[in-house]
Structures are given as structure tokens and as C-alpha cells.
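Nothing in this text is a laboratory measurement; each read-out follows from the coordinates by a stated rule. Just so it is clear, the structure is predicted and the values come from calculations on it, not from any experiment. Cβ atoms are built from the backbone, for glycine too; each structure is taken alone.
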Structure I
Amino acid sequence: MANIRSVFVRALRRQQYSVQAARVSSPEPDLKPFADIPGPTGRYSIPWIGAFFLFKSLGPGVYKEFEIRKFAEKLRESYGDIVKVRLKDRWHVFLFHPDTAKQVLEIQIPQPFRPPIDVLAVYNRKKKHCQSLATSNGEEWAALRKPTQELITKPAVVAEYVQILSEVANDFVKQYETGGLIEDMRSTLVNYATESVGMLCFNRRMGCLDNVSVIDIKLLDDLFECIHEDLNNTGIKFHLYFPTPLYRKLERAADHLFGICRVEINRALKRLEAAKQEGKLEEYLQAPNLLYSMLTHPKMTIDYVERSLMDLFVGGVESTSNTLTFLWFELAKNPEKQQKLYEEITSACGDDGVTKEALAKMSYLKACVREIMRLYRPTVVQFRRLENEAVIGGYRIPPQIDVVVDAEGIGMDPRFFKDPEKFLPERFVRGDTSLSAEYKNTNPFALLPFGFGVRSCVGQRFAETEIYVLTAKIFSRLEAVLPPDSSRTIDYVYRGFAVPTRPVQLLLKPRKSASP
């Protein structure tokens, strides 16, 4: 490893985060005190036990099986657009309006705190892994985030992978050249996502489109189910103290996924070393190679590389497969939108196929994906812990208060998006006049599917590009319809990401005049 690193080391530009958190510099008489924020009081605000009474008072939908989105919806109905509530021993302020979301999210904090996923943090400690972007904070988080961000968030870097993703997408499309029924879209698309994310992370085809699944989807589901249960646990987390059934379930799943990553990293390192020994390293690196870029970054240790690729691989497979499932379902349910997308794809691609230049022209495709992320938002809330006193919604908010933006609720609020239950990509097409202005929302804080600021999703651009490429390839050649007896709605839950609760079927038919 030392020999490889010594050969591959190169200097990369370092990004600096020299920002200061916002402060309230002087008293303002028209500002209201924190105590005046509406919210549950009395026994409901008693530390630790108050939450029990509060959840019970909000009904069985919250009390029996706690979910943050149901809880937030009840708070909004009961108290309005800004609500103060004590959970465990901390005060939280919930926000339900994009204007107040903007106020808190634009507070510049160099290292924003995020509540860790405890069951994953325990696993990392026991296995002696470094903590991930999802489980670390402070300097530990910054040391991992900064180099990772340099390497995978720039549009030019992502654009280099379009050709590689196109090759994977071509093989997927070939399986349905004559049409066919997909019995379970998510399960099928997990294989595609594993293959394409595998190319990103490990620079090799993994055979997942040849009915050789590398990932055990049951264990992938187990991992995110454990994360979901941990995040929604409002009581004592016994897995912090001894191995509970929840922890053992997560350990089995994480061992499986970490094992895949370690095997693939070792294979990639051997390929790099072999290319070097044969004098073909420069030729080998003509194609983009994320692993090589990470290994040669001066701030990336081998532990950081392993940890970053694990996050990108698992998170990328889960988020991409779910988003594609929701997107194709809505396009099948709305044939007029699908036809409009098909016309854009054929116009943009011409005879050259799906290239980075063609994708740059596909504003309707990007609007379709954005609208899907409003309807089936990948994550529920945005979180900030204030470092200094701030003013939000006309109230003084003290330091160390946790502020929660109900991002899903805002995206489905008819005040901000007319007919929010409808799939209307035109909401997000600039210059489109087919919808009246009341359907559109130009406030950027009304929809932030990947978060905002330095703790936004580091894999956003890669996930979007995967979705764009495969969707353009599929719908240029095939028409998607829902089978006659299939449901016209998808029930879903949040377990780290939004995921369907049942198999979703899709029928693909060859187009009469498909583009090459």
C-alpha cells in the first residue's frame, strides 16, 4: 500500500471554510422571546417523560409507531408554522415554511452538528472502523468531508462518468429490447444501481445485470430498517450498552456490505499495481477512476477511502433504485408526461445518443426528477443545531437549540405547491407557460431533496446523473405502462430514504420508432 500511495500521490486544491455563524448583534424590541414560540406546554415539556405524554396525546399514528413525518404533521396542525417542543432533554424548534427554512439554513456553520445514527456508530466502534459522514461530527467529520467533496461534487468530474454509466444503462435496456413485465421494480433496479455505482466506486463491472447479484437485497433492507428503527427510537437505546437483536441484525447486514467493499477495493488496488508494473498505468487511467483519485489525495487515509466508498456504494444503491422506481411509476401513470419526455430525449440526443452534452439540454428530464423528489422526498427533515443566538420567524432562538425543517411537509403543502399530489414536472421548467404561476414555487428553500450547505448529500450529482442516463436510455426506446390490475398509488415509508412498501410492477413495450 505504501508503495502504491508513494507513486500515486498528487496535489489537489484544498477548499477552505472560513465562515462564521450568524449572530444577533444587538437587542431589537420587536423580536419575541423564545418562550413565546407556540408549542405543547405543561407536562408535555417535562424533560424525558414529557415526550411520552405528548406522543400519546397526538394519537395512535404517532404514539404506537413513531415516525418523524407524522409527528411533524401533527405539530403543524396543532400549533402553526413554527413550533417549540421538548424531546428528551433538548428543546427543538420545528419549521414549516420555506421562508423560515431559509433563515436557519443560511446560517453559516463550518461544521454543522448532526445527530449521529447511533446503531451505526456503535458498529463502527466495535469493528474499529472510522466513523462515516453520517455518524461523525466536528473535526472528525470535516477531515473526511473536505477531501471527499473535492473529488466527487464538481460537475466536470461527474460529467466524465456519463459514458461509463451509458454502457451500463445500455446493457440494462438490452434485457427489455422486446418489452417485458418487471415484477418488482425496486429489486430489479437495485441490480442496475449496484452495477453502475460499482463502476463509480470500484471501476469494474460486477455482473449484477447477468443475474449474479453482488448485494443481498434482504441484507440491504435489513440495514436501512435498523437505521429507521434507531432514528425513530424516542426512548432508551439499549444497543448503546449491549448487543440487542437490533444491533445483531445491523451487524450481519453491515458485515456483508463492508465485505463487498473490501474485496472490491483490494481487487482495484491489485489492478492498479499490475498496470504500474506493466508500464501501463497512464493508459489504465485514461478512464475516470474515483478510487485512484481518493488514494492519491494527500488528506485521504486508506480508512477514509474505505469509509467513503462504503457510504457512496450503499447510499447510492438505495437512493438510486428507489428514486427510479418512483419516477418510472409516475411516468407510466401519466402517459402525456412520458410522451413529452420522449420528445425531449429524441430531440436532445439526435444521432449521438445520451452524452453529457445531450443531458445538458434535457430540462424536462431534470424537472421530472425534481418533481419526483418533491412527491417522494428522499429524506424527511433538515436539521441544524445553533451555535449562537439567532432570529428565526421573529423569535430569538438561544444557542444549542435544535432546529428541524419539515422538508417533506413543505413540499406537499398546497400553500407552496398547488395540487401537491399531482405529478407536474412543468412546475420546475423555466419559461414553461403551460401552468399558471400559482403552480410554481421559485423559492429554492421550498424543495431541498439533498439538503443544503456543507452537510448536503455528497453523492448528489452522481445519483442524479445515474438517474438521468438510465431514464433517457429506457424511454428513448421503450414505453412504460402500468399493468391493468396494478395499484395507481405507491405506499412508502422512510428508513433513511423513502422506499416502497410493496413490489411495484411495470410493463415495458418497444416504441414504434425508437432512437438508436
Structure II
Amino acid sequence: MAEVYDLAIVGGGINGCGIARDAAGRGCSVYLCEQGDLASGTSSASTKLIHGGLRYLEYYEFRLVRESLQEREVLWRMAPHIIWPLRFVLPHLPGLRPGWFLRLGLFLYDHLGGRDRLPGTRSLDLRSDPAGAPLKPGFGRAFEYSDCWVEDARLVVLNAQDAARMGAVVRTRTRFVNAYRSEGLWTVGVEDARSGRRSSIRARALVNAAGPWVAEVLEQGVRADLGHRIRLVQGSHIVVPRLFDHERCYIFQNGDGRIVFAIPYERDFTLIGTTDRDYQGHPRAVHASAEEVAYLCAAASEYFAKPVTPDDVVWTYSGVRPLYDDGATAAQAATRDYVLALDAPAGAPPLLSIFGGKITTYRRLADAALANLAPLMPQLAKGADGWSSKAALPGGDFPVDGAEALVAELMERYPFAGREHLARLVRAYGTRTRVVLGGARRREDLGRDFGATLTEAEVRYLMREEWAETADDVLWRRSKLGLRLKPEQVAALDAYMAEVRAARAEASGEAAE
């Protein structure tokens, strides 16, 4: 007989993993399946910001902006290794949004939500401030405000890791096949993507957090029509060699009403994005088109003194946002708020489907999701006081301004690693850097270096603790070291990880016999 869980979750993005963590922390038994790697879809293709969404004020999304602003410092405290403050420079361009309108929006931004440590808005004279140096002559005035940066895919993994620590079962590369109600429970069929083997589990409630696949799960897997529509919106980004020396970001207004960010990225690069356009294809096939690349280059070139061209682009990425279809005409005007659709016929196990949402509000979404289920599942009432906001994510148990002190402490224990290497590890793993490096006493104890300070010790940790199975998992989701490794180094890493997987499979087979 299949095991019975309190909650079965389809989807290993930020919403699914956030719900899994919250439910596991309330003492519930949780099963989560993800068809690919964690954060392999929309959740690793964001602009990497924990932000209130300044432009959402134009669409009167005051509740969403307030909730997002309140979450910035909550999430910063939970994960200071992967979340930290940024200052954003908004140049005023005559002919677009007037100065008074921008000042009003930023006043609301400063006062609408909770802001304790983040500094408020100030005005800049771009003729004398260093932020004006990379821009074209003629920009005189700008406004500067605060938001936060996040390593988005790592945020997903840390939520999954914390959920697993509290007993949740997390199955990656496990495709949801179907689900049906029987005898007061859900029977959920899944398929192992590696072997093709099918199995099933049973659960008291089913959560559809499949992101761009949410409608597919409903239509093909559950065969339910909740009357909600999903709008797929594509957002693409480009990465170019670093365009400016300071650590502040830019937010540029475009003549078409959209905005584009230019953000310092991985020390040597600048991230530019995003686009907003309706998407009709399969979510797995999404990619940055030549048209989008040209659009982002042109948008940045309207402001930077040195033009940005497609030849400058060293990497692109693109994602599909699964937004709730509120009937907005333009893609950029579609709501970013989340909608929770509950299907709970009398006497039948509930189904909760997630539409929309943004990475900044994932924790509030998880709390709201469980609040929707709690009247039907009393066990979810435990921890309903927002426990998830008070507990650090794995590795985040140090002060928000303590990264440098942590690096200095680790330098005393692992001097052979070097400060730059340790600083990178702290920004990925926080206090769990000690687990990554273990009892190493010299550089050789960390094993082979695949390039850019990525060692066997780190790869083994990622495979053991963070569900990494391929080079792509390590280089583009657990880190962005793919920007630095050569093709032959990537091939060597993939070969090494294949060897580790084979050895584990053999050991597991021997143990079973």
C-alpha cells in the first residue's frame, strides 16, 4: 500500500518548495515531486531581486507592493548569505514619467511597507555623482532607493533543504503523471525521469505548484476545471561584460512604458533585463530571441554612453512567468499577484492550485496556501503564527552585516583556501561553508579543481545535500560558475558527477541485495 502523506506538492520551484518548508515546519508529512532539477524553470530565470515592485504602483497593486516591501527585510534576515541590499538609481528622463510622479511613487515606496535597516530614497545630481559617469551627457537628476538582491535558484534549494531537514520527502527528476481521488485520499502517480519507473503515493491534500505547467496538471493529470486562466509571459535577460565600476544598479524607463534594470553581476558582468511579452510555446522551449536581445541592447544604449550591442552579450536566459490572467491588455500590465484556487468538494480531499506570484512574496504565498487548507486539515493550524519568518534558512544563521566577519573567521580555519574562494563560498552557503570544506587541512584535501575554485569537495556537497546531478545543476543553478568555465572543464565536471552517481547506484544496489 502506498505511503500516506499529509501534503503532496507538484512543482519544485519557489512556491512549491516554500509551501513544503512551511508545512514541514508545522509537523506535517510532505511529499514534493519536481520533473527536472529544483528551480529549473521560472524560479531560476528572474531578475534576481527581492523588491516591492515600484512600477506595480502604476497599476494600483498597493496590497502586493505593501506585502512585497514588508518581506524584503524578513527574507534578508532569513538568508543574509544569498540576499543583500542594493541601491537603485532611477534617472529622470524628460518626456516620460514626470519628476513629481516619481517622487510620489518613491515616497509611497519608502512608507507603504516595513523598512527598518534599508536606507530611504534620496535625490542625485548625476553631473557630480559617480552614478552619472557611465551615462550619456544630459542626464542631470536621478532618484536613488533601496531593494535587495537574491540568488534566486539558491533560495529555492535552501527552502527544499530546510523542508527535507524537517522530514519532507523531495524527489527531483520525478514527473507528475496523474492523480485521482479515492477513499478520502489522493493517489498520485509519478515517473522517475532517469529509469522510467512509475510509482504512486497517497496524500490527504494535493497542491498544484507547477508554475507554467499548472494548467497542464489540472487538465491532463487531475482532469479538473477550476475556471481560472493562466497567462504565460516571457521574460528574457542578457549578460554583458561589466559596464560600470560602482556597485549600484540602474532602473531605466523606456518609451514603451516598460522598465529595464542594469545590475552588477558576478563581479565582472552586468545583467540587463527584463522583457515582457506573451508566450505561446512550450515552457521548456523558451529562450531569449534575437528580437528581445536587440530590444534590451537598445534600451540600455538609450542611457549608457557606450552603446550595448548583441555582440557584447556573453549569456542570455529566459523564463516563463505563470501569471493569473486578469484580462490586462499588455503583458507588462498583467497582475504579478498570486491567486489560490481551492477545489474541495464535500467529503473529498482538497486540491489547491497556485496561479501567479513573485519570488519576493513566496513565503507569504506559502502561508496563505496553508491557511486555505487549514479549515480542512487542522494539523496545519500549528505554526500559523508565521514561524517561517523567524527561522533562518540553511547557512543563514549569522547577522545580516556579518558576511565579512564570517569570511575572516573561516580564514583562520581554512587559510589555504584564500579569501576570494571563501568569500564566494560564504555568499552561497553561509555558515554551511564549514560543512562544504569539512575537515580539510590543506588545499589538496578538497580534491580536484574544475576551474574558478570549484572543487570536488563542493561538488560532492551539492550532490549529497542539494540534489545536484549534472554540471548544469552546479554551474547554472547552484552557482553561476558556468560564466567562467571552459567547455573542456564543463565536460570534466559532468564526467566526474556521472562517476559519482554510478558509484552511488552500485552501492545502493549492493545494499538492497
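Side notes on the structure shown:
- Parent structure of the calculated result -9000, given that helix-only ellipticity at 222 nm (-39500 (n - 2.57) for each DSSP H run of 4 or more, over all residues; to 500) is the read-out and I, II the choices: II
- Comparison of I, II by mean count of other Cβ atoms within 10 Å over residues 310-317 - largest value held by: I
- If FRET efficiency 1/(1 + (r/R0)^6) of positions 390 and 446 (r between Cβ atoms, R0 = 35 Å, to 0.05) is computed and equals 0.50, the structure in I, II: II
- For 2.7 (distance in nm of label points 7 Å out along Cα→Cβ at positions 222 and 502, calculated) the corresponding structure among I, II: I
- For 24 (relative contact order in percent (Cα under 8 Å, 6 or more apart), calculated) the corresponding structure among I, II: I
- Which of I, II yields 1.6 [distance in nm of label points 7 Å out along Cα→Cβ at positions 38 and 406, calculated]: II
- Taking FRET efficiency 1/(1 + (r/R0)^6) of positions 174 and 374 (r between Cβ atoms, R0 = 30 Å, to 0.05) as the criterion, the highest value among I, II goes to II.
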